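Below: a set of structures, written as structure tokens.
What follows draws every value from the coordinates through simple rules; no lab data is involved. Everything quoted here is computed from the prediction, not taken from an experiment. Cβ atoms are built from the backbone, for glycine too; each structure is taken alone.
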Structure I
Amino acid sequence: MKIYTKTGDDGTTMLFGGGRVPKSHIRIETYGTIDELNSHIGLVRDVCQNPQHSRFLEEVQNNLFVLGAKLATNPQKSKVKPPTLYPADVETLEQEIDRLDATLPALTNFVLPGGHSSVSFCHIARCVCRRAERLAVLLNAHEPVDALLLQYLNRLSDYLFVLSRKLSAELNATELIWNPRNA
């Protein structure tokens, strides 16, 4: 089987279960952004020196493939069953957020991204996750999106923020607090 099919040369792509949509369709933009997020999380996992974080990030990457498959499925084709995301997947994110956050000092200000390349990569992934969430919300305004998918993206961005703080602590990186100027 060849990698290229030439069927997308006209600017359309096939949804799982059938049907073609323009490559600029909000559904394609949404799952494309989730794919981009998955790549950024792979980068965070590659530079992460803590095996426990790496294993958790791999689980997140697997869940992002589930999200992508759900979004790539034609909503008009009810006979097609994409992989499933479970409430426990959101709960697992929440538990990991709480576990990591319990080891960190309380935060009373915004944090400037940076301090170490691993931390910066984590912040980039967080920002891409927020964009994916915004796109999924926009898609949901036009076509129903599984509410669990929206919850997962929301929690994932929170997890990536807390992970960035945890990585800062583990790497002894300086966590810079945003100090707004007074007008």
Structure II
Amino acid sequence: MKNEICDVIYLPACEFTLDEDWVLKEQDRAGRFILACNDTGIDPESMLEYYKEQNAVERGFRFIKDKRFHVSEVYLKNENRIAALSMLMVLCLLIYSVAEWWLRKILKEQNATVMNPRKKPTSKPSMKRVFFLFRRVRQVLEIVDKNVHCHILNVNDEIKQILRMFGQDFEKYYV
């Protein structure tokens, strides 16, 4: 028909092959790096895995740059105080990392998840997320007739689930 609009469709056909020579040249150009360790019993694959996990440590120290941490407001001149503060920060990061590792291990063993900030289940939550969930938990002491009554407020089902995973030693403080 005259003035009829036709659709033209192209269907390309192609084959892919791996150029082994090019791959070898690129591997040679990629360079090398040396990983050294004083543990002579460690195999190279494990050493490489440990090296790759270094990024997790770097992420751990990222909090220092966070404006909410107020590290720029700390003014220390005495070397001993600087060393003491650094040691405290490293210990805090160690505890944070162990707690995160422990929670993730428990979640994996129990095939369980917790909700991430987007309300989607995750088996690898950060401790920052867990601390965020606990931010509203409050302990209120009430004195009635010289008797002290302790009340824990704002403990929801998600917090109870996390406490159960950490065990009775943690639950006794919140439940």
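Observations on the model:
- Origin of the derived value -14500 (helix-only ellipticity at 222 nm (-39500 (n - 2.57) for each DSSP H run of 4 or more, over all residues; to 500); candidates I, II): II
- Entry that produces 0.85 once FRET efficiency 1/(1 + (r/R0)^6) of positions 74 and 138 (r between Cβ atoms, R0 = 25 Å, to 0.05) is calculated, selected from I, II: I
- If you line up I, II by distance in nm of label points 7 Å out along Cα→Cβ at positions 106 and 162, the top spot, with the largest value, goes to I.
- Top of I, II by relative contact order in percent (Cα under 8 Å, 6 or more apart), largest first: I
- Answer label among I, II for the case where Rg/Rh (Cα atoms, Kirkwood Rh), calculated from the coordinates, equals 1.03: I
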